[in-house]
Each structure stands twice: as C-alpha cells, then as structure tokens.
Structure I
C-alpha cells in the first residue's frame, strides 16, 4: 500500500500498554436517547446516531479522536450522509480520518464504506479477509443480501466498490496503533463467519458489532441478532465467551450504544440466545413466520417503548428465520 499507513501488527505478547487516554468512565445513552447528536460516551470516543431505518438510537457509528482519527462501522449507504454531518458537528475535517474499521460486511455495518472512503482520501479500511473481496467487488454480496432480506432489502441501500489497495485484510489478533491507544481485532464468528469485535486496550471497551446481539438502551433490553444465512448458534455463544474472557469494562454496541455492566450483559445475552433457540424449535413447524414473530413479541417484547411494534416484529422475524436456516443447514432440531 503505497503512501499509506502500515498494516496493523500481530498481537504482541506481554503486558498491556500503559495508556492514559480513554480510561475514564463511559456515559450511557439513557432514557432520553442521543437526540440525534454525537455523544461523547468515553474520553475521545463518540457515538454517532445514523438514524438507520428512520429510527433513533438503533444504528450507531463510533468515532475515535486520536493521533490517527478512526471510524468504527459506517452504517448503510442510505445514511452515510448523516455520518458526515455528525463529523461536521464534531468539527472533524473529513480528510483527516485515517482509519475506517468494519466489524463485518453486512450492509448496516459496511454499506456506507465505499461512499465514505471517497470522502476520506487518506483512509484505509480494515476488514476481515473473508469480507475484503466482497467490498472490492460487491455484486455477489448484494445478491445474497437481496435474497436474505427480501422486501426490506431496499431499506439497506447498496455498496460501492472499494479499491483493494485501500483495504487491509484481517484474521483476528492484529493490533492497530492509533497513536494514543491501540485497537485489538478479535475473531468472533457466529453472527457471520467473518465477524470481528474490536477491543480498545486502554479503556477495555469492546466495539461489539453484532457479536453481542442488540441492545435497546432506552428500554434496557437485549435481543439476539441471528441473520439468515450464516448464523451459527454454538459459534455465537463462543463469541460472547471470548469477549467475556477479555474482561471488558463496557460494551459499545453498534445497535446501540454503551452498556457498562459488560460481563452481566454478555451472560444475559447468552441466556437470551438459549431461550430463543427453544422458542424457534417450537415455532418452526407449528406456525408461519409472521405468526411466530407476533407471538414472540406479545410474550417477550410488548413492553418495549423505544420502537414501534412493526419495527420490533421485523427484527424478531429476521432472527427466527436465521434460527430456522441454522437448523436446516445443520440438522440441529432433528427429532
């Protein structure tokens, strides 16, 4: 990569670096939400609400202010303009952003990447090696997403190709030096085979992507995210165990925001995945997908106030479909 920053180093053995920046307490979103404004959730770490699907406090992108300015996630192509606007509110010159990290290549996490990279001329994009070819040539990924998402595909937008020479392929275990802090890439398959979580080694914050599921901060509710077609239940549980072993102080969810009782949240989410597994096995042959989603909503999520019922039911249906596909692929629910 000519004239670009060096690739991240592999994880070094030994003690953690003694860094000051980012070690302060993290700020929760709270009942009021972000109100659409960038929120400093930890020292030098900002949560930007992309207003994904027209909803507040559901789709997030994180900006890290350091010697090498860094973006974690990009949102969909439909909301990348909101990311640029949030950077403007923070008075960040787009040309000074040097790193863009995506936890995986699903459209709600990487859909805006190609469009943002056009605005960040110095930046390199960091992505799992399995995902990199699909961001360079996205047609197959778009076709797969269209099949998986059905009628809702249009809400996710599209992908713009990114030149391979502007991307860095990761496996997990690499460390990216931002100048004042270091980010460690952690392999967390389950939601997708190419999923990476990102540990800020100084603050012990984990940018979870979708590896820890979804968090509704205004309702303080957890919900799995188990998409068709790659979701794998045992891997997803192991990913949460992997993150727990890192002893995080806070989880920074893409969907959505910080949760400071990190270890409890990971334990509770594992219980949720197990509960969903039992329910999906019951509903798979007993009722249609929409009927099952409505039943799960009525029993488990009727008290959610932050999002309207149709929005939550669509999330439930997507999750159930992911479980059903997992059973078909593995025979895990065979009698």
Structure II
C-alpha cells in the first residue's frame, strides 16, 4: 500500500528517548572513550559483555515470538530514472515471503514533478511512499531517519535508490540474524561499471528480467572490503535505541560508518554474508550526483572531522526522524 505525506509526517512520542541502559552506556563511552587509557579501562570493565547481556534480555528476548518481518528502507531526492524501479523490482522478486517484506521509500525534498513520478513508481511496486516536502540541504541521515523512527517491523534493512538485491539476499540476512541476533549484517558492495548503465536503463524501460548473476561478473568490490556499512540489516529496535543516524551529517559521507561504529559500541558485531547467492549490486552513476558543487568539499571535511572526533552512541534530540 502506498501513501504520500504532503509535509514532514507528525511524530509520535515513541522512540523519542533512548532506554535508560543505553543512556548510561553512552555516558560511559563519552567519558572514557576519547583516549587510549579510557578505552583500555572500558575493555577491562567488560562493558561490552554487559551491554550484550542487556540487549539479549531487553530487546531480543521479547521479540522472539514476533514474525520475522523486514522493512527495506530507501531514501531519494530527485532521482526518477530507471534505478528506483529496478531497485524496487529486486525487492519484490525476493525469495522471502512477500507478506513479511515491506519496502519504504522516503522522498526527502524532491521537486513536485519528480515527487509525483517517484510516488507512481512506488505504487507500481507496492512500496510505501512518504514525502518530506519542506526539506533543506540533502542529508541521507535525516532522510532515512524519517523511516527508521516509523518502522514497525522486527528487522530493518537500510538501502539506497541504486541497489539491486539478489533474490536470496533478504532470506540469507534473516537467517544470519536468527543465528546471531546481536549482529549487523552487511555484504560487499559490488559496483557495476559505467558501461552497464545503458543496459540497465533498457531493462527498466522494457521490463526485461534482471540478469543479476550475469551483471555480477562485471562488478568490482568497493575498496576491496568484505562488507560495506551503507547497506546493513539488524533489529529495528537497535536503530531506534540510539536515535538512528546522526542528523549532523549532510551532503555526502561518514553517516554509514558512524552508524556502524555506534551500533558496535552498543554491543553488536558486524557480520558479513558469505553466501555466493546473497549479494547486491550498486548501479553506476556519477559520484556526487545531484549534489551542489559549492560547499560540498567543506561538508565532506566537516563530516570526516565529526566521525574522527565523536565517540558517543546516542545522537540527535527527541525530535529525531522529523525530517527537519
């Protein structure tokens, strides 16, 4: 079912404040996490082990009997070409039960014509569409947090407008979380080359089958990493306990590695999917697409400085997820 919001949706009081145990954990990390001796003390205190014990008891255990439903969250602004349609197709073609899989697209400040086309694509693929009409500078953090705060499924998979999931991806990610619930499940980001862009566009226009395994042979793992933090899945409650992404980050960079580090400090472990059947492809586009040149490099440096400096777990204020 698709719906549109003409402005930033109203927030409920839910998830405005982190659980007291998370607030305490955050305070300890703020006090001791800045210097090497403090971090050594944190290790000696076995704080991470205590945090994991609390997560199992307070978050995981109460949700064991819930269905393993998943929200796939995508943020977008003024991108109305074939990529969103292909991304949503790859979600609808998952081997995971369709009744347990929900796509949520947050439109963060698209121009009216682009917003209308995005809403139409969402209707075509049974994705929920939420529009933040009065958005300022692009912030993936503020965009995705609109969905993070409202998500009500057991698991949350953060994604992007240009990601194509192999049919087994969600099922494998859920299986990994069943085995290791205190995990953040990631995978390699496989970048498709520029010369695949026309074929993908034609595929989107004519509705031809997604040849993901064939396209995969032309891809390159980004940075050679075993897993990339931008596309990640874990319990929705873990995201909401730390107030989602840090809404300081704007334009480009650092919000994903920052979130993963904070979830790790919360007590989670990064887990990479290794199955050859569980992969995703990143559709090619120019770097910094749709981002203004003026002020961009300054914003990137500011983001990097915050990432290096800040060691806290909980960010934002009680109005996080409002899209402002």
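Rule-based calculations on the coordinates, nothing more; no lab input. Predicted model, so just to flag it, every value in this text is computed and none were measured. Cβ atoms are built from the backbone, for glycine too; each structure is taken alone.
Out of I, II, which one gives 18.9 for mean count of other Cβ atoms within 10 Å over residues 51-58 as computed from the coordinates? Can you show the working numbers first?
Working: I: 18.9; II: 16.1.
Attributed to the structure labelled I.
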Among the shown structures I, II, from which was the value -0.65, -0.81, -1.05 of log10 I(q)/I(0) by the Debye sum over Cα atoms at q = 0.14, 0.16, 0.22 Å⁻¹, for residues 235-298 alone calculated? II
Tell me which structure, out of I, II, gives 16 once relative contact order in percent (Cα under 8 Å, 6 or more apart) is calculated. I
Match the computed value 1.2 of distance in nm of label points 7 Å out along Cα→Cβ at positions 67 and 99 to one of the structures I, II, and report its label. I
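Once mean count of other Cβ atoms within 10 Å over residues 211-218 is calculated for all of I, II, which comes out largest?
Result for mean count of other Cβ atoms within 10 Å over residues 211-218 over I, II: largest is I.
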When distance in nm of label points 7 Å out along Cα→Cβ at positions 83 and 163 is calculated for each of the structures I, II, which structure yields the highest value? I
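Which structure, out of I, II, was helix-only ellipticity at 222 nm (-39500 (n - 2.57) for each DSSP H run of 4 or more, over all residues; to 500) derived from, given a value of -11500? Working shown, then result.
On the way: I: -9500; II: -11500.
Comparing all candidates, it corresponds to II.
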